[in-house]
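J.: The structures come next, written out as structure tokens.
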Structure 1
Amino acid sequence: MILKILLEKKRVLGMNSEQLKKFHLKKLRKLFNFAKKNSVYYADLFEKNGLEKISSIDKFGKIPFLTKDIIRKNINNIRIKKVEGYEVRSTGSSGEPIKIFKDKESIYRTLVMGNPFFIGKYLNIKLNNLLLLLLNDKHSIENLLTNPMKRFFKLERHKLHIDLSVKDMVDYIIKHNIEFIITYPHIIKNIANYVTRNNINITSLKLVLISGELSTKNYIEKYEKLFNAVILNSYIATEGGIMATYLPNYEGMKIIHDNVYIEVINKKGEAVFNEEGRIVITDLNNRAFPMIRYLGLNDTGIISLNKEGIPYLEVISGREMDEIINSKGRHFSSYFITDLIEGIPAVEKFQIHQLKPNIFNILIETGKKDEFVEGSKHYSFVKEHLEALLQENVQLTLDVVTEIKKESDMFYVVRRHFSEDQISNQ
């Protein structure tokens with residue numbers, strides 16, 4: 001299966017615009033027919049909307065959008081149980097918990113794109129080892145089906161949990177001459193700040209792939225200069241796998257066309273080019289849990305055509321997270337908190353505010369307000385884990401709200417309201 005995926009990727013990379021359109025239409029037809037035949041939810045949806053077949057991309061655009069709320073209410077009817085599916089859930093970067101299922105092929109496609117063999121060949125960089133510096137969750141894609149990948153690519157593979165101190169991370173990278181790191185933007189930001197403050201040189205790095213949040217072009221250029229390495233800022237989500245990535249000398253983000261079909265829709269729900277709108281994705285390969293015209297990423301962007309007529313993506317706004325800091329100045333990955341809250345079934349959406357090192361206010365959208373009052377099981381669960389993480393007493397308020405709104409173009413899932421300079425005894 002892995003070889004098949006690599007061969008298809010090579011073929012798609014060589015396609016012109018007309019070939020790519022035909023490729024997408026063929027993939028979408030097959031997905032539509034499979035979902036219609038095997039998914040209770042989609043069979044009913046297509047019948048209600050008079051959709052017998054997909055004869056064109058315009059016809060595909062008639063399919064109603066899939067949302068997180070629809071998934072929560074119809075998860076068993078969307079799922080196709082005759083296809084082996086692995087339960088995966090998001091790391092919390094969107095602020096909206098979601099659980100879905102993925103089949104082997106869709107998982108392999110994500111792992112292949114994040115593998116030194118593929119990226120090294122594509123960027124003409126020879127790589128010998130890989131460090132996964134990620135949240136260690138049994139339901140994350142990074143921890144599923146990695147043994148076949150390891151055997152196929154014969155890599156020296158390292159893995160660290162993000163609960164390590166930044167010093168320990170840097171020491172490990174230097175000791176093992178790590179060449180390629182896959183991690184989150186706020187982790188590489190912490191590493192960059194640490195080595196700058198302490199005048200440390202990391203000379204082994206050749207490539208860093210960051211995803212989960214969005215990082216600005218200025219930060220990317222800063223990291224590339226600091227580490228003398230290529231920094232790939234990739235657009236990745238649990239629901240769609242790796243969907244697009246910035247590449248050197250490439251206009252915008254290169255869409256991974258064999259993994260996902262991406263649309264941008266305006267306020268009328270119409271697919272548009274060269275116009276900002278909400279990003280809609282369709283996973284072209286997941287048969288265990290079809291994700292057709294999924295609107296739940298809450299990111300906005302623009303799709304344009306390059307001079308060859310190939311679509312590329314510009315992500316305009318999305319998700320961002322500040323790292324959290326305790327009163328002693330120690331940094332912690334925000335994923336410790338987001339992953340904690342993601343595990344509470346009643347939470348539909350959340351936003352975390354660290355007002356002071358030991359004061360937190362968490363906004364929650366839920367239909368079960370009584371489960372989050374002070375002294376409740378969920379309140380005690382969050383407070384106890386926060387105190388264990390920060391190793392100090394914490395003042396916590398959980399506010400149930402009707403709607404959590406963006407403060408700017410970026411949706412801050414975790415927002416720290418003080419600077420590192422304001423903390424004494426660092």
Structure 2
Amino acid sequence: MGRQALRHILTVCFLGLVLFTASLSRSQLTPSFVGDISLFVLCLLLVGVTFWNGNLQIQIPISILVPIGALFALAVLHVLFGNFDTPTLAVWPFYTMPIAIVLITIVPTLIRQQTVFRVVSWFAALLGIIGMFVIFVQPIPIPILDVELSRWSGAGVPFPAVAAMRSIETNPNTSGILFAVGAFSSLYNILERRNYEDGILLFITFISLYLTQSRGGLVLFGISTVILLVYRYSTPQIGSAVIGFGVISAVFLVVSLLIGPPLAPLVSFVSFTGRVEIWKAAISALSMEPTFNILFGPGIINTSTWIAPFLPGSLSGTSIHGSYFYLLRFGVLGPILWICAIWGTIAARATKSNIDQLSFSLLVGFAFLMIFENVNVFGTDITSVLLSLLLGYLYLGQSIQISIPPETIRKILKR
């Protein structure tokens with residue numbers, strides 16, 4: 001076996017482990033801390049091995065690291081001032097930020113994007129097959145872990161009259177996002193190479209996405225596909241106009257839902273599963289805070305407890321859904337910084353002709369998905385890992401890049 005082939009095998013194994021450990025952080029198989037610790041250790045191992053076996057290449061995308069770094073600094077300040085509910089929440093930024101940094105600044109310089117998203121497609125297809133077995137055959141008992149992979153309860157139109165598929169995850173929405181990214185990656189590869197393997201992966205992952213009944217996953221896949229096709233077969237100017245129209249429509253929709261007319265009656269037939277009430281509760285909770293907290297937020301708190309007094313009893317105990325609203329726990333500054341990070345990245349590339357269409361289209365899809373789902377880089381679950389990787393590859397070759405040879409590290413350690 002040649003050295004290059006061995007390197008490829010090791011790379012695929014590493015990526016598979018990253019995706020699997022990220023899945024474990026919200027899975028039916030193990031407690032979440034198993035996935036959290038495993039993913040953190042994997043990232044540290046990657047940095048350590050790269051240090052000692054060759055030059056460590058690091059990209060420094062300032063325009064994304066500044067707002068993300070500001071959010072991290074805000075979280076740290078809240079910890080220092082004791083604005084957190086539990087010790088678990090207090091340590092949260094100190095292990096999620098390093099993971100995000102490794103995925104954004106180091107992994108893209110080491111592993112080709114094509115390899116990463118091919119592994120994502122295969123991993124999603126594997127989890128889809130597992131999930132379909134659970135749905136259509138029987139739950140899978142795992143005696144050694146004393147668990148059983150089971151179905152999600154409930155089904156609804158236009159979905160089949162079976163329980164939603166979640167594979168190894170605890171929530172079908174998480175699985176849905178993974179399947180959406182896997183299906184979209186396969187579709188992109190079909191447009192690029194037109195081979196049967198990607199066709200099979202697209203079929204498995206899209207059927208899996210449908211069976212999760214995840215409307216968020218379908219929205220992510222649909223929007224990303226539209227953006228890809230527009231940028232592939234049209235011009236960046238038309239693409240940016242489509243994105244702009246989507247943003248205006250989304251803002252109009254959200255504002256109308258929050259204040260009532262003029263659009264709310266038109267979408268009354270769509271179930272937002274309590275999200276509108278949750279958004280209103282988050283805004284009400286923040287408005288009741290002292291002036292300082294309105295700007296910087298109450299801290300790293302349990303959002304379900306924070307908004308509970310403003311929710312109807314049927315939604316009691318529900319946390320905030322939607323990244324832009326979830327970050328209100330860092331005050332109005334939280335969503336502003338996150339919008340600068342995500343939409344600033346999109347705006348800087350929307351009119352360019354040489355963009356990375358795969359990552360860009362997916363990021364636009366994620367940006368709209370964030371209205372309804374809490375997806376950000378400060379996490380260890382599969383959605384956070386995928387988002388961090390997308391951001392990293394979008395900035396590859398378009399940001400400052402530095403090289404740290406192992407000799408430099410050895411000299412520092414000898415002092």
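J.: Ranked on FRET efficiency 1/(1 + (r/R0)^6) of positions 129 and 273 (r between Cβ atoms, R0 = 25 Å, to 0.05), which label among 1, 2 comes first with the largest value? Show your work: numbers first, answer last.
T.: On the way: 1: 0.05; 2: 0.35.
That would be structure 2.
J.: Then there's this: Here semi-axes √(5λ) of the Cα gyration tensor in Å was calculated and came to 31, 27, 24; which of the structures 1, 2 was it taken from?
T.: Numbers: 1: 34, 28, 20; 2: 31, 27, 24.
It traces back to 2.
J.: A follow-up question, please. Tell me which of 1, 2 gives 4.0 when you compute distance in nm of label points 7 Å out along Cα→Cβ at positions 249 and 289. Please list the in-between numbers first.
T.: Working: 1: 4.0; 2: 3.3.
Derived from 1, not from the others.
J.: A value of -21000 was computed for helix-only ellipticity at 222 nm (-39500 (n - 2.57) for each DSSP H run of 4 or more, over all residues; to 500); which of 1, 2 is the source structure? Let's see the in-between values first.
T.: Values: 1: -10000; 2: -21000.
That value comes from structure 2.
J.: A value of 24 was computed for relative contact order in percent (Cα under 8 Å, 6 or more apart); which of 1, 2 is the source structure? Don't skip to the end; give the middle numbers.
T.: Numbers: 1: 15; 2: 24.
Of the structures listed, the value fits 2.
The numbers here are math on the coordinates, done by the rules we state, and not lab data. Here the structure is a predicted model, which means the values were calculated and not measured. Cβ atoms are built from the backbone, for glycine too; each structure is taken alone.
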